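J.: Some structures to go through are shown next.
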Structure 1
Amino acid sequence: MKESISELVSQYESGKLTRRVLLGAIAFLTAPNHLQAQTSLFRARSLNHVNIRVEDLSRSEAFYSGVLGLPPVRKVVGAGYALDFPGGGFISLCPLSSSNCGVKQNPQKGDIDHFAIGIDNFDADRVEAELKNAGYAQVRNASTSVFVADPDGTMLQLSAAGYDYDL
């Protein structure tokens with residue numbers, strides 16, 4: 001728990017979390033166990049990002065910046081571009097023309113390629129083993145993240161809460 005609280009404080013101090021989000025997360029972390037979900041493999045802490053396949057990066061950036069007031073894109077892993085939320089997390093715009101951006105086979109414009117959740121006490125090898133032991137077949141360990149397909153084939157990326165995808 002100390003590691004999680006330290007990570008939250010670091011995110012707050014760097015401006016990635018608002019005071020309200022910080023306090024809510026600390027309250028949740030310190031809540032009695034009977035108030036928290038008991039049946040999950042992992043404890044989710046944050047929605048890190050959503051990766052959307054786009055046909056025209058400039059057009060998509062203009063849309064999300066204009067509608068949501070997000071800052072200009074910054075480059076992230078592969079050919080992806082991030083539009084950052086002030087409280088942490090981002091929308092990743094992934095050009096269709098790029099083959100190294102995203103994990104979905106045969107992507108189409110507008111596809112949600114995958115989404116990423118930050119979890120407590122992330123260790124890629126342990127997460128991979130627990131998912132496989134629980135019977136999930138489509139699991140891929142990418143060292144800083146582990147990917148697993150949901151029942152409909154949407155890819156869920158698990159990583160450390162607060163993991164930064166900067167290049």
Structure 2
Amino acid sequence: MYNHSRWKLKRLSAVLAVVCLLVLFDQWTKGLAVSCLKGREPFVLVKGILELLYVENTGAAFGMLKGMHGFFYVIGIGVTLGALFALNRMPSGRRYLPLYGVTSMIIAGAIGNLIDRMKQSYVVDFIYFKPIDFPVFNVADIYITCGCLLLVLLFLFYYKEDELQFL
């Protein structure tokens with residue numbers, strides 16, 4: 001029992017450290033976007049493909065649900081609490097390390113955008129993928145998107161159904 005509790009404390013501490021580092025990086029990049037991009041023309045990284053463009057997003061992707069701050073608070077807090085609940089129930093062992101990693105990414109993304117919404121009622125977006133006129137996004141959005149995609153891949157191809165009984 002002592003060994004299990006010790007492992008649980010270590011893994012949750014590691015997850016917390018990773019989440020903190022990811023959130024700090026997200027907030028740092030958003031700070032750079034504000035200081036270097038706000039009120040200026042887009043900074044072209046790859047002509048016709050990738051630009052840095054300052055946007056204050058009060059909604060979700062594609063500008064949906066603009067101004068629904070309460071809804072986004074509930075979603076951000078709900079995702080964070082749900083992921084923490086899953087982490088707490090997750091079994092020990094190396095086999096579950098990928099699941100810890102992707103869950104950490106999802107938590108960090110949710111917290112990163114939640115901080116923006118609580119601080120200023122909008123999320124700072126600044127990465128623009130031009131060829132498909134994709135919505136402007138940020139580092140926290142990358143964490144969430146990649147984390148969810150990897151989560152689906154893990155569920156489909158890595159874990160067997162009986163290995164996910166803890167959920």
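Read-outs throughout are calculated quantities, based only on the coordinates presented, and are distinct from any laboratory measurement. Because the structure is predicted, anything quoted here is derived from the model rather than measured. Cβ atoms are built from the backbone, for glycine too; each structure is taken alone.
J.: So mean count of other Cβ atoms within 10 Å over residues 5-12, computed for just one structure, reads 16.8; which one of 1, 2 is that?
T.: It traces back to 1.
J.: For relative contact order in percent (Cα under 8 Å, 6 or more apart), which of the structures 1, 2 scores highest?
T.: Largest one: structure 2.
J.: Taking distance in nm of label points 7 Å out along Cα→Cβ at positions 77 and 125 as the quantity of interest, name the structure among 1, 2 where it is greatest.
T.: When distance in nm of label points 7 Å out along Cα→Cβ at positions 77 and 125 is calculated for 1, 2, structure 2 comes out on top.
J.: Can you spot which of 1, 2 the value 3.5 was calculated from, given it is distance in nm of label points 7 Å out along Cα→Cβ at positions 13 and 157?
T.: Among 1, 2, the structure yielding 3.5 for distance in nm of label points 7 Å out along Cα→Cβ at positions 13 and 157 is 2.
J.: Another question, if that's okay. Hey, distance in nm of label points 7 Å out along Cα→Cβ at positions 21 and 117 derived from one of 1, 2 reads 1.7; which structure?
T.: Among 1, 2, the structure yielding 1.7 for distance in nm of label points 7 Å out along Cα→Cβ at positions 21 and 117 is 1.
J.: Could I ask something else about it? For which of 1, 2 does Cα extents along the principal axes in Å, for residues 45-132 alone, calculated from the coordinates, equal 46, 33, 20?
T.: For Cα extents along the principal axes in Å, for residues 45-132 alone, the value 46, 33, 20 is produced by structure 2.
J.: Another one. With helix-only ellipticity at 222 nm (-39500 (n - 2.57) for each DSSP H run of 4 or more, over all residues; to 500) coming out at -8000, pick the structure among 1, 2 it was computed from.
T.: 1
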